[in-house]
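Visitor: Read through the structures below before going on.
FYI, it's all coordinate maths here, none of it is from the lab. If you're wondering where the values come from, they're calculated on a predicted model, not measured in any experiment. Cβ atoms are built from the backbone, for glycine too; each structure is taken alone.
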Structure P
Amino acid sequence: MDKLNPQQVKNLSVPGPYEDGQGLRLVVAASGSKSWVLRYQVQGKRREMGLGGYPGLSLAGARLAAAAQRKLLASGVDPMAARDAERECRRQELARSINFETLTADYIAAHGAHWSAQWQQGWRSKMERYVFPTLGKLAAADIHTEQILKVLQPIWAAKTRTADEVRNHIERVLDAAKSRKLRDGDNPARWRGHLENLLSKADKKKARRREHLPAMNWRDLPALMQQLARRDDRDVYALRLLILTGARSHMVRFAAWSEFDLAAAVWSLPADRMKMREAFEIPLAPQVIELLRAMPRTDGSQYLFPGQGRNADVMGDRALLTLLERLNLNSVTVHGFRSTFRDWANERTHYPREVCELALAHDERTQTEAAYSRSDLLEKRRALMNDWAAYATTAPSENVIQGDFKRA
């Protein structure tokens, strides 16, 4: 016989279970919330199935729901298994209703706020030109290695760098789809341990070697830094920070004060701000700490280098290039200062290659090496960046090359 009545259910407030009969119980939580649970046995194992919360599900409604589940049980069907199967069916239907083109738009909407207009346009144009004709109308769950190769193989040899960027974009979108439970299994666009076995590694290395941007000779850098130190404006501060940390332009343009821990001398960048979409910490040399402490803050802005236009949150993507032009440095690029640092490290230090590369957020360890060595080499990078900052900010007349390497 039923043991509860509507008024009791309404008034119950002491935490605990209250039985209604035939396995149906009302559970009152310590918080005061109430929910209906059906207890039953399948193959000797006791199970508890949530039916819904009160008052959304009334006593009468809970009894009807419990009766429907008992009917399933009587026919040999586990009610919870049946409900899980129904939910999975709905999930798969939803997954197949969202195609790759829509997933790409969702990904750009989620992450694009921290991208430059040029980077956003590059994403869209590459996907529209190379990816959407093949993958655009497919659901994420229907994209496999065969379809990825159909996109990449026609352009891999002739446009390897572009093809690898396209591969990376696809990988990111499919990772996001998996996080949304719109696909299962490994990512078919993953390079390490997968596509590297199916596409030419030599072409990829060759494309990287072709990527040479005009850079300042490392011997000329201290003179530039002395010139910059005599100027006091936003763009100069940004360029000095970029040079002394080895950062990319967009990392500096979108730098927020909250990312800097001056006491620990660390700049912590979130994954969505990094090219490889992995969080990264940059050790800050004393000269960088001094620079940050001297920089003015703009009221109402979270950024180090806020935009100057009405609708600009951060400085424009051409601001640093324009600064170089004002300094009559038309023969070098902003990105080239990373090469300046790398050339200096090669010529003037004995720091291991992996330390120098990781200072630029290039992790060239193999998948096996990375699995066993998970350190980001922060303290070794700190020593390297301290030496770099000391070299860069020392007056040229005092920075004479002695012909011998510095200590490792």
Structure Q
Amino acid sequence: MTRLSTHDAIVIGAGPAGTSVALTLARRGWAVAIVEKSVFPRRKVCGEYISASNLALLDQLEIGDAWRANAGPEIRRVGFFSGDASVEAPMPPAKDGSCEKKDGFGRALGRDILDCLLLQAAQSAGVEIFQPCRAVAIDPDGEAQLVRIQTGNETTMLRAPVIVAAHGSWEAGPLPSQLGKTNRPSDLFGFKAHFTGSSLAPDLMPLLVFPGGYGGMVSADHGRLSISCCIRRDMLAQLRKQAGPRHQSHLSAAEAVSRHLMESCRGVTDALESAAADGPWLAAGPIRPGIRSCYERDIFRVGNAAGESHPVIAEGISMALQSSWLLACELSCAPSGRAGREAAGRRCEAAWKSLFSTRVYAAAALAGIAVNPSSAPLMAAIIRNLPQALTWGAQLSGKTKPVPGFV
């Protein structure tokens, strides 16, 4: 017999975007369910940095103190590593009033910790958690919708008028909110690893630029260094091919990228000279930068499902948290019924574009330069001669922009 559970809202995905929107709605009296396919704690391909402009929002979600207690050191400098180039400049502090506790600089916290903090807070607020469960279908049911979820051979039906897709954009699937699968030479794949014992200055977050890709590194929680990067599909294939037929079948994509990164950025090699890997490299993708609809076919989207910038600007978690806050505010004020939901979707989309579109376009331009072998040297020359460009870039990426409602 199939079980039926009824809610005001069903959120698919328990990353920062999904859990924060569920948590906010639950604290405003909504009956909310979260469907998450993975068991926590889990590691994710993610840069893990959160700008200081989000800290008032973390306090609103009631995880601010726990975040401060666990996150890595304040990042007060932004850098650039490419070839032999190593440049740094001041990180712009958050604007006054962006956080009641006056935290001026961002910090990094591993997703294995951050996601658990948010999910525990959601559960304490009364959110019903279905985990590990996979959403396999969404079907209309009068004024509401039915979400079919599966755990092994067990099927459960969840019913709600509001469905929030917070499942990201990197994985194709059967849901109408998931993107179709593509296979282009220009596709970017993401990789991430943690290290301990790094010699990177704890307050420095450098951008890494190498042939066919870009990345970043940052000191995170508990002495861990987080390195994340993206590389074009065709460059990855070339690297594995260069290993020769005897090694190609045994050389993993992560190993090829790790070698390429070390050989292409002296700053990375120096930082990891005495470091040890803390777990294996992770891989995901292809990533899907761009702006999508926040409301379509009666489904709301947040986080990467709504739109994402190239991770070259390290704003992924910030955009996830803020887009969820925008949606929760609109939904909690919207009249009931489809007309109310549609109006909330339009307002949310307008707010999303106002807050994020500039950084999405700026990130796309910067990433295009970084992955182009002919333009990357020019980028390095400009930054060598004008280090302040790094500070300007951090401002343009939104790192000092207050979250609406927290000014």
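Visitor: Where is distance in nm of label points 7 Å out along Cα→Cβ at positions 106 and 154 largest, in which of P, Q?
Guide: Answer by largest value of distance in nm of label points 7 Å out along Cα→Cβ at positions 106 and 154: Q.
Visitor: Which one of P, Q has relative contact order in percent (Cα under 8 Å, 6 or more apart), as calculated from the coordinates, equal to 11?
Guide: That value comes from structure P.
Visitor: One of P, Q was used to compute helix-only ellipticity at 222 nm (-39500 (n - 2.57) for each DSSP H run of 4 or more, over all residues; to 500), and the result was -14000. Which label is that?
Guide: P
Visitor: Which of the displayed structures (P, Q) returns the greatest value of mean count of other Cβ atoms within 10 Å over residues 74-81 on calculation?
Guide: The structure with the largest value is Q.
Visitor: Consider the structures P, Q: one of them gives 5.0 for distance in nm of label points 7 Å out along Cα→Cβ at positions 90 and 362 as calculated from the coordinates. Say which.
Guide: Working through the options, I get structure P.
Visitor: When Kirkwood radius over Cα pairs in Å is compared over structures P, Q, which one is greatest?
Guide: P
Visitor: Now for a separate question. Between structures P, Q, where is distance in nm of label points 7 Å out along Cα→Cβ at positions 66 and 162 highest?
Guide: Once distance in nm of label points 7 Å out along Cα→Cβ at positions 66 and 162 is tallied for P, Q, the winner is P.
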